[in-house]
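K.L.:
Input: structures, listed below.
Bear in mind that the values in this text are calculations on the coordinates, not laboratory data. This structure is a prediction, so every number in the text was calculated from the model and none was measured. Cβ atoms are built from the backbone, for glycine too; each structure is taken alone.
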Structure 1
Amino acid sequence: MLLAAGAALGALPPPGGARAERRSSDPGIVFPAPGRRDWAREVPRLRIGVLGGENEADRLGRYGPYRDLLERTFEVPARLFLASDYAGVVQAFAARQLEIATMSPAAYAAAWIETNGGVEPILCTEEADGSISYVAVMVVRADSGITSLAEMRGRSIVWSDPNSASGYLIPRFSLRRQGINPDQYFSRTGFAGGHEQAIVAVLQRQYDAAVTWASGIGDEAQGFTRGALRSMVEKGMVDMRELRVIWRSEPIINGPTTVRADLPASFKEDMKLFHLALPRAHPEIYRQIERGGGAGYREVTHEQYRFMVELRREEARERRRRN
């Protein structure tokens with residue numbers, strides 16, 4: 001049976017005896033001094049994975065300064081790998097074509113399974129309220145007349161991505177736990193190819209509802225403090241008055257910044273310090289890559305994502321039963 005009762009989904013505490021997790025707000029966190037490191041002999045270039053779910057121009061705009069800062073700080077060439085979907089980053093890690101990427105918790109779990117433990121989480125985002133979790137939300141058009149999950153019976157829903165926690169795995173898990181079979185409850189389901197695409201599909205009346213991610217805190221009328229909705233509001237792609245949130249999941253642990261497990265310990269430490277100090281040292285770059293405001297980053301371990309690994313395995317078993 002999956003580990004979920006009473007706790008945030010996947011947000012398990014660190015193992016007993018583990019040292020305290022460092023946080024961006026800790027005193028003494030200093031941005032790394034520029035200079036080439038010894039680890040550059042083993043990591044001569046830095047390949048950075050960027051998940052799909054947003055158009056390429058916007059991802060380049062958000063991640064370009066981040067890539068440039070990594071390059072200037074560590075004096076190794078850095079390149080962005082813009083995946084067309086979540087699976088692209090998972091596959092790139094499996095092929096050892098990436099050194100680092102910020103992933104959804106479900107995509108991290110997929111990469112960990114695909115690489116037989118060959119990836120390692122080092123940090124995750126800390127929200128403005130100090131939590132390290134977010135929520136899945138189900139949205140419908142405000143003029144649809146739908147006001148609750150019960151009214152979605154026999155309606156259509158679009159999932160964001162099969163490797164998304166908030167956009168697929170967690171909603172399906174949560175619905176099954178409520179006694180709802182997603183494959184029978186809805187009249188029609190599909191995949192949009194990303195969070196933005198899912199919301200657009202609802203606005204264009206292709207589906208009645210979509211699921212996406214949000215911090216779950218802050219002003220809902222502005223798309224919360226962070227998330228796909230907030231990003232689309234800031235880009236002028238959506239007005240929250242056009243949408244209604246009809247369902248929220250339990251808290252889900254934020255996705256981790258992930259590195260290959262076989263990379264030098266000194267490389268992992270530099271990546272931790274770079275990100276931990278980023279919000280204060282380069283606040284605009286931090287805001288861009290995080291799609292809104294937060295409190296910085298916090299160290300994490302694989303143990304905190306064990307639930308997501310088990311959830312992926314359960315979903316795979318469900319899929320085999322359906323087929």
Structure 2
Amino acid sequence: MYAEYGAVLLGLIVLVWSADKFVIGAAATARHLGMSPLLVGLTIVSIGTSAPEMFVSAMAAIDGAGNLAIGNALGSNITNILLVLGVTALIAPIALQRSLLKKELPLLLLVSIIGGLTLMDLELNLIDAAILIVALIIALYLMFLDSSESGEAVVDEDEAAEIENTSMKSAMFWLVIGLAALMVSSKLLVWGSTGIAQAFGVSDLVIGLTIVAIGTSLPELAASVASALKGHHDIAIGNVIGSNIFNMLAVMPIPGLLAVTAVEPMAFERDYMVMMGATIMLIALFALNYRKGTMGRVSGLLMISAYIVYLVSLFYTA
């Protein structure tokens with residue numbers, strides 16, 4: 001049993017470290033090959049923030065733990081909104097941009113609804129995966145179009161500077177090392193998590209919703225808190241919205257691509273509904289705080305309280 005706990009801890013530590021190195025390596029390589037900073041930010045960096053979820057989901061699906069992968073996608077979205085934004089709002093007020101309410105938040109809501117439609121029949125298959133991937137391509141295009149028109153930055157200044165200052169040799173090195181470490185750490189995390197789930201008699205879904213979801217959301221939490229401490233308060237909410245869109249459209253299709261996956265009823269009836277509730281809560285708090293221009297500590301406390309209630313109810317029902 002100690003081996004499983006050790007595998008989870010080591011897997012999470014290496015996963016967070018390797019995801020950062022992989023993103024920098026991949027983005028710097030793309031820049032050296034001639035991609036624009038805007039396109040690098042919208043594609044490689046944005047998808048890269050969901051790299052831990054993607055690799056964990058792939059390893060889980062390969063190992064026959066498809067519901068752990070689904071729980072990871074849904075749980076990460078719940079964690080990103082209620083925990084990551086909640087903690088960030090407690091540290092510093094989050095600046096609210098009008099464009100988010102007009103474009104990104106409605107897109108997130110639409111993407112979440114599409115994700116629910118693919119889960120409704122309690123099966124995730126190749127057709128469902130194809131629908132989500134097509135939606136991902138459309139979402140990427142819309143995000144690129146919006147950013148091109150507005151000229152908005154899609155990564156923070158420090159990350160952009162690191163990408164620009166990384167040589168081609170270093171970029172290739174960290175790309176390979178990051179990718180290899182992501183694969184190994186994902187395998188460790190899935191092996192340890194499924195072992196713990198079996199030992200305690202809980203489902204892979206619950207482990208995916210809790211340990212794995214929180215662990216794979218650590219990059220978003222670290223990035224959002226760091227942005228808030230540096231005074232870049234508006235970056236946090238953009239990171240979460242982008243990550244949640246990619247989790248739903250790039251992470252959730254993975255089990256369906258590899259095998260037909262039977263979805264646990266509670267994944268749709270409880271966890272998907274909580275994710276939708278958290279998304280609607282975010283939009284409501286955004287609208288309520290819009291005139292003030294910031295989402296502050298009261299909103300942060302509400303989100304964290306909702307997350308604690310969800311975790312307690314999850315373990316109670318499990």
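K.L.:
When relative contact order in percent (Cα under 8 Å, 6 or more apart) is calculated, the result is 30; to which of the structures 1, 2 does this value belong?
P.N.:
Structure 1 accounts for this read-out.
K.L.:
For which of 1, 2 does distance in nm of label points 7 Å out along Cα→Cβ at positions 74 and 298, calculated from the coordinates, equal 2.5?
P.N.:
Attributed to the structure labelled 1.
K.L.:
When mean count of other Cβ atoms within 10 Å over residues 106-113 is calculated for each of the structures 1, 2, which structure yields the highest value?
P.N.:
Comparing 1, 2, the top value of mean count of other Cβ atoms within 10 Å over residues 106-113 belongs to 1.
K.L.:
Hey, another quick one. If helix-only ellipticity at 222 nm (-39500 (n - 2.57) for each DSSP H run of 4 or more, over all residues; to 500) is computed to be -23000, which of 1, 2 is the source?
P.N.:
2
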